[in-house]
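K.L.:
These notes open a run of structures that come right after.
Rule-based calculations on the coordinates, nothing more; no lab input. Model, not experiment: these values are computed from the prediction. Cβ atoms are built from the backbone, for glycine too; each structure is taken alone.
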Structure I
Amino acid sequence: MPNNDIRKIVREAVQETLASLGFDLRQINETQADLLYLRRLRKSSQGYDERIKLAVISVLIPAVLYLLWVALKSLIMGGK
């Protein structure tokens, strides 16, 4: 099979595959912009889970320490 035939078959297969995935091959710049946007969105959201964990820990540790302090104070003072 000549190289030109193979290239044509591969090109058609790739175009069909991309079209079935929803890519508009007539507006490739728009598709690239969409993919770049999705990449930026993914990268910016990756740090949120760590920040949320830090915020929860930052609230829970002082709350637990305060409860321990109140309990110890209550034991030492005899419930006053």
Structure II
Amino acid sequence: MMAAFRRSAYSTIVFASPTRGAPPALLAAIDADPRLQDRRRRKIQFYAEQSEALATFIRYLGLFLSLTFLIGAIVG
């Protein structure tokens, strides 16, 4: 995918810890690396944020189509 969008670096890394919480050594390594912007979120919250724009577009498209059909039914 990176070649298709001509990117040279990752923008998101999804990490699944085998235990309930991430090991403190891993969190310390992430915090010490200045290249990483640490925004830890749960997977459900991450995907909810990623799909928010598409959900809003679909909602407004549905509203537009229903209003168009409503006016067409009244006029026709």
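K.L.:
Looking just at FRET efficiency 1/(1 + (r/R0)^6) of positions 30 and 46 (r between Cβ atoms, R0 = 25 Å, to 0.05), which of the labels I, II belongs to the structure with the highest value? Please list the in-between numbers first.
P.N.:
On the way: I: 0.50; II: 0.95.
When FRET efficiency 1/(1 + (r/R0)^6) of positions 30 and 46 (r between Cβ atoms, R0 = 25 Å, to 0.05) is calculated for I, II, structure II comes out on top.
K.L.:
Of the structures labelled I, II, one was used to calculate P(r) over Cα pairs in 5 Å bins from 0, in percent, giving 3, 11, 9, 9, 9, 8, 7, 6, 6, 5, 5, 5, 4, 4, 4, 3, 2, 1, 1, 0. Name it.
P.N.:
Numbers: I: 3, 11, 9, 9, 9, 8, 7, 6, 6, 5, 5, 5, 4, 4, 4, 3, 2, 1, 1, 0; II: 3, 10, 13, 13, 15, 11, 8, 6, 6, 5, 4, 3, 2, 0.
Structure I accounts for this read-out.
K.L.:
Here helix-only ellipticity at 222 nm (-39500 (n - 2.57) for each DSSP H run of 4 or more, over all residues; to 500) has been calculated and equals -17500, so which of I, II was it run on? Please list the in-between numbers first.
P.N.:
Values: I: -29500; II: -17500.
Among I, II, the structure yielding -17500 for helix-only ellipticity at 222 nm (-39500 (n - 2.57) for each DSSP H run of 4 or more, over all residues; to 500) is II.
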